[in-house]
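Multiple structures follow.
The numbers here are math on the coordinates, done by the rules we state, and not lab data. Given the structure is predicted, the values throughout are model-derived calculations rather than measurements. Cβ atoms are built from the backbone, for glycine too; each structure is taken alone.
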Structure 1
Amino acid sequence: MEIRATRPFTGNSARALELARTILASNGFKVRLEGAGSLTATGPGMTSTRRNPLCGISSLRLSVFGGEARAEAELGGVRWMKRFLYGFPPLLGLLLIAVFFLAGLPPFTVLVVAGALAPWVVLSPLLVKVLERNTRKALDALLSNLSG
């Protein structure tokens, strides 16, 4: 998933990039300034839905020039969480069914496992949408704060 965002910018580009560097570095990003008007950052990854939404960005290129602040971001953290949220519940269900089968429990325990995991059919897509939306909002907020 890749997103691009642009905001009008009036102000000191060096100060804006320093602000962005500080915000990103405090969230675990590895930041590299590239010239007078741009920076690149590599995200720490998203391994929890409770992390800062900016961590949903795996790589970011931020540039400030020509009256605008522009960001191009790859949502690798969101993609990872999507794979986890779609893959983990079914794999857990299969593991539990195998364990219950090997333990000699009655066949209706499969229904118990299916019932316990059924909410994830709705929760997984919902959480992925929320993570992506929050990451987009966080990137928009970052861009808005740069021009403030």
Structure 2
Amino acid sequence: MASCLALLAAYSVIALSSLPQSIARQSPERASYFRPPWFNFASKYEDGTVLGFRIGSSTKELVRKVAAVGTKGAVVQAECGRDRSARPLSVAESFIAATDEPGVTALAQREVLCLSLPARRVVLIFELSSSQVRVIRLSFIRNELI
């Protein structure tokens, strides 16, 4: 019984620390284990790298990196970062293959670029300013019960 309580205490300390946020930079799947009860994970990063994307990189570098992960089925969400008064997009226009460099380059001119990695259940939201990545928001959705 005492060992179970010690294990629970250690788990709680780790869950409340910054360690899961650090783990998520490479493996949001693993970091999510420290986010009960639904085991989803979300975090905002303002420095360093997140899943190979570097904060401070140019939009050109971002587009190249997006294209590289696009070979694994990644898509850019075209609706993300659009003016709310813009016409609605059709289903065919809503997602752009991450390997479509001209399309991604055009979307990277906005203040926000959203990349979905369906195979990993990850969404990355890049906040852009002055042709650079300023912030990366990462979301990993294990469970959609909320």
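For the read-out Rg/Rh (Cα atoms, Kirkwood Rh), a value of 1.06 was computed from one structure; give its label from 1, 2. The read-out comes from structure 2.
Can you rank 1, 2 by mean count of other Cβ atoms within 10 Å over residues 30-37 and just name the one with the largest value? If we compare mean count of other Cβ atoms within 10 Å over residues 30-37 over 1, 2, the biggest value is for 2. Computing helix-only ellipticity at 222 nm (-39500 (n - 2.57) for each DSSP H run of 4 or more, over all residues; to 500) across structures 1, 2 gives -9000 for structure 2.
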